[in-house]
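In structure tokens below, several structures.
Please treat every number below as a calculation from the coordinates, not as lab data. None of these values were measured; they are calculated from a predicted model. Cβ atoms are built from the backbone, for glycine too; each structure is taken alone.
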Structure 1
Amino acid sequence: MGALDGLRVIDFGQYMAGPLAGMMLADNGADVIRVDPPSGPMWDTPANAVWNRGKRRISLDLKTVDGRRTAQELIASADVVIENFRPGIMDRLGLGAEESTANNDRLIYLSMPGFASDDERAAMPGWEGVVSAGVGTYSGSLERQYPSPVYTAVPIASSYAAFVGCAGVAMALVARERDGFGQRIEASLHDSMYQAIGIRGLKFLDRDAPGGPVPWVGPYECKDGRWVFFHAAYSHFIRQFCVAAGVPQWLDEPWSKASEIRQDFSLADVARAQLTNIFLTRTAQEWEDLINEAGPPTVRALDSAEWLLEPHAREAEIIVELDDPEIGPMLQPGIQVRMSKTPGEIRGPRKPLDADQEDILSELQGAAPAAMRAPGNRLSQALEGMTALDLCIILAGPTCGRTLAEFGADVVKIDNPFRENGILLHEDINRGKRSVLLDLKRDEGRELFMELAADVDVVVQNYRLGKVGGLGVEYESVKQINPNVIYASLNAFGEIGPWAHRAGWEQLAQSASGMLTRYGDTVPTLQPFAINDYGTGINGAFAVGMALYHRLRTGEGQQVFTALARTASTLQSNMLHGYEGKRWDEPAGQSALGEGPAHRLYEASDGWLFVGAHPDQADQIPSEDEFRTRTVTEWVVQLTAFGIGAAPVGTIEDAMTNERAVRLGFSVTREHEGRGRVRTNGPSIRMGRTPTTIGRPAMLPGSAATEVLGERSEDLSELGVVVAADAAGG
């Protein structure tokens, strides 16, 4: 049973974003009808075996009257439509959102064009590289800027459009179940990239940004020439490592203490040199086993082929095997989100082209027109009136809570007032929430949390498996007092499998899944953004939305799960496959420029641009030498006039200061109490009827204690259970 059982989805998607979104809905129970051109998908790739699994298939020629008529009938019978053509194409076919929703006011119509309908570049072909170039995707890694652009083979824009779009569909279903009306949703590939930018776009305008070198977090080469990513972000992890590695004397050195390094950055070089030497004394596997046994999280830098075969990936069902009718047995990414009561399933491998035409057409003959509903008490936001408690730290979990707030939920953020390093990245991930500092290790703190949890719709936490049980706030305890709660658990490696109890961060998911080795050369290198963290947070909200939709229909609550490693695998669904004859030939390394002449970076006389074209247009693309003879602007004008996609390569700063991004709220600079002006991103999805909002700037930590707890706040503050505003820093 899936949360979306009984829903019909018509998938007109092509290339990646649309088919991936359809796959995610099918994995959770929706009856997804895949509409193909007569010749099959426009992109002939093995990845179609992943994106079209579990769907029924029909071929229609939308250039003919009969094909369009059948498509209209399918839309009239649908709950959800997915399409990712350029704006205006579906309208010209008589299949656009305005006409379709006018005929079926319960319809949810998801559009995922390359560029949004109100973007001046809307008519430009929205190839992955073209929509990504201007937002800093090729300008550097998560850690540093590059002097020249570097291409990443991970299709971040297409994946994020699917993630954001699916979250929007789930929230639109919640709204429809509450007030009876559907709506149009637009999640363009370009605009969705602002959700991935995240902390790289965060900027403090009136003070220095917190931070500094962190040698205890990073990649280190081992005795066998393999690498590990080591992540001792807290002092107890450093202590555990030093004892396990047989160098307890290091703990007496100033370079073993983050607080000392922040005062004297030169200590970071000393620490890094010591760590470099000691990691060369054991193999990568020996270090991974030793360090994880001691406590700190560490993962070998695997390549994607190794990740497919890693026992944890298989046992946790992050990687699954299907018998594809064209390819044969195939390893591929599993289900992105897991749900305790409505677990979903992959209903089967990809079917052959047009396999279900007879059944689908037969169903249409007996289908009644969708019932029209008179206007009623429409919601202003999908989660209006709903409440959530957010116990999360760092990025993925708080992003889930932030996303719920953007869709209208009243989210109370509960932080540990005594956490080492304070509340990291608070301004980025805690906007739109009310903040309380509460010590859950105290009995009084736990009791207060349970009082709050008794009446909420959602609880979100992202501790490692078993950690919240030690605090007494795990799902089973909360369920005892609130049986219908939706309890979201996000972690690094999933809730089952041998690594389930490991702690983890963005870097470790990249390291395990092959992202680091593909993007790096001799040294494993982080991707441009924290794509696993933010993607997991958005997918967590997708799971919560589906669970709320199921609860509205059945009254039943449940626990939902997702993980960084699941997101890392889904993000690579275009290439993370294993089958006989598989070739790992995607672009890799720090000199990568693209996929080939028709989809790559080119250097002009005054900078770089990205060019994207259909293979049939390859002969219209100038040579590398020709590109260097004219400016970026001149080439963009000329190529777009020929129907070829072209875009200047920009930086993060270009993206965050872009006039359209500022005007539409994708980049927002606001006054933050006690911290001056801070720039963050904002929501980018366009909900036609229940719009998202950015919410208030991140409060001083603890500022909402009286607002949330009332008169008890003062008494509990005296006991040290609730801590006054800003005691934990920000």
Structure 2
Amino acid sequence: MNFTKTERQEKILKLFNDVEKSGLTVKEYFKSQHAPIGIAQYFRLKKNYAKQGVDGLEDQRHAGNAREMTAEQIELIHGTLSYNRHLTSQSLQQELYNQWKIELTRCRIDQFRQQFKLTRIKSKTKKQEILQFAGIEIFSALAQHVGILEHWNTTIQKRLQKVMEAQPQKIKRDGDHIWARNRNGTFSVRYNRLSKVRHTKFASITDKVKNKDFSRLSLSQITVDVLNRKNLAVTLLPLVTNNGATRNINTPLGNALQYGCGYNYKNATIDKYLRELKYLQVSEDLIDCNARFWHQFWKRYDPQDHKVACYYIDGNVKPLWSSKRCRKGKVTMPGRVMGCLEQVIIHDGPGRPMYLRTFSGNADLRKNALRTMDELDALLNEEQPPRTKKSRCSRVLIIDGAGNAVETLRAFSASEYYYITILDTNQIQSRKFKHLQIPQRYQHGPGASLTDCRIELIDSKEPKYIYESRAIHVKWDNGKECCLVTSIPETIFDASEVVKAYFDRWPYCEKQYAMMKASTCFYQVVGYGKKLVPDEKMLEKIKNLQIDLRQLQTELAVPLSQITVEEKKLQALFEKERRLKERSKINKDGQREQSQRNQKNLKSCQRDIGRIQRKITTIEEPFKKQFNVLRKQSKEFARIQGKRKVYHVDVELDQLMTSFRLTFANLLVFFVKEILDNTPIEMNTLIQSILFLFGKFEHLPDRRKVYINKNEKDPQFMKKLQKGLSRL
């Protein structure tokens, strides 16, 4: 029977009054009498009446009690139930509210558990342990999350199989020397002193692998899990060492590897693993693997279509301190020309490193930058139809002032890529500009006036060649100016877009790029071998000097013969002068003391020397310019006689380590982008803010659960970190 609101309230109030007057307990009354409501509802209404009065007796069922759940909330509930099957419904209720502000009753949580078939599993064993470096677990989880470890494993296994198939079926091996190893299994001192070992210890990798038995490598015997664990350990080296060097793993900070990759590796283990990868010569395969993976990975986070794809090319020069004569280049950090390794690194539009190549000595950007870009272009277009040579590639190469040489610009113009570069201050002259257009205001940044024009540049190596290109003359409102040179036509990029494309990568004088290299230890030079090879440039220089000297000696045959006669006389006079000086003595006042006879003979000898020298000068006077060139080239020819050969440094291990560091840099970028919502932060600050966080973890039957303590001094960063980790 349906009652009105007033009738229902009267019935309930009458029931309260009857129960009080009956002298029975509530339970006895409901057993003996017929009541309009149940005993449970009686107590609820009694409680509401005491708090709210008559309003608490109102029937709320007509308003409805069911709240609709969105698809996203249901998905979050499903994930929370899957990951926390060991928690009680009450704990899950609190977990859902704290993380996602979702309010559910315990009854509703039980219904979801039955719906998803995720009933509670009580954990039988639970072991807790304090973590000194709990923050490193975050970086380890990122590497597992993106899935790069599986791609590395596949690449290394394919390379190992390829090398094993190419190896001869039977390699004669005499086994280790009788004194090779001591009781601990390490190489003995006597073995390391053997002549054969000493001479090949720092040999080139191409010489070492000739008679290498690859079947004895540990790589051919380890499991997939161990291989992934070691790759993860190498990736995390910049975290557990201050400089990325394997020799620092044994320091106290290196113990963080136990939490980062699941095993506390020592220096010797990681060093052996890297040596075996070096013998496989797998660095180029890993670099190609990284380029393919990260190109596909970042596509999901860069959905917008661009007019052209911008690639930023920059170099990284690392000093090479060696007593041997190695290939040289200009190193910025010490500010000198010395032995070095130079890397050509290609970044995508947002500035993430994608591809690299390492060169011994100076890397010629004119040749190596274009060749490296062609290799990357071929990798990214493997699954696409080949582009015809008649059509220009829709890629722009953006390079800093290191690529503004006219010879380099001519090579870029002849390629299938567009380019943008910046001129040095001394190259900006108003006389070089022509076809000046009306100045425009810069539309994408600080105030500046842009003048689109054409510029003429002279090739220093070919002075008669004039190179013409499009230029953007930028005059900033703060008084500074610069000039960008590009081959992009106005129909694709206007002046503002050209300037924006260049300064998007280097907005603060390459500070971001420098901080990335510092935090990921790009500057670190790892172990290397050297191979003595002919120096082709020096041999060509010696050959040209020999030709020039012969030609000069032929032209100056007559005066040279006259000078030779006079120089023979000079040698005799020099010897006489020396004997006369030996008979003299220098006193305390700095004066020469000798007999009058010796003094007379000495002055006569010196007059004869001066007379012959003036005669030689008279002979040279008609040919003064030729003699100056002859002396200069003779001196240079004598200087370079011992430089016919140079040591070429192996870059295999350097490329191998840099490929891992390149991935670590991308992981940091992904962390900032997806976990911290693009919060502006330097990479070094990011590492320091996370790595040293304390915490604890629980060993559960099917997983490990990590609890990270907050840094109370930085609540804002901790709040963003908590929100991002919940999303991860």
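The value -10000 for helix-only ellipticity at 222 nm (-39500 (n - 2.57) for each DSSP H run of 4 or more, over all residues; to 500) was derived from one model only; which of 1, 2 is it? Don't jump to the answer; show the numbers that get you there.
Numbers: 1: -10000; 2: -14500.
The structure behind it is 1.
Looking just at Kirkwood radius over Cα pairs in Å, for residues 236-459 alone, which of the labels 1, 2 belongs to the structure with the highest value? Top value of Kirkwood radius over Cα pairs in Å, for residues 236-459 alone goes to structure 1.
Can you say which of 1, 2 returns 15 when relative contact order in percent (Cα under 8 Å, 6 or more apart) is computed? Among 1, 2, the structure yielding 15 for relative contact order in percent (Cα under 8 Å, 6 or more apart) is 2. Distance in nm of label points 7 Å out along Cα→Cβ at positions 140 and 596 was computed and gave 3.3; which structure, 1, 2, did it come from? Traced to structure 1.
Suppose Rg/Rh (Cα atoms, Kirkwood Rh), for residues 92-179 alone works out to 1.09; of 1, 2, which structure was it derived from?
Details: 1: 1.09; 2: 1.30.
Label of the originating structure: 1.
With Cα Rg over 2.2 N^0.38 Å coming out at 1.50, pick the structure among 1, 2 it was computed from. Answer for the origin of the read-out: 2.
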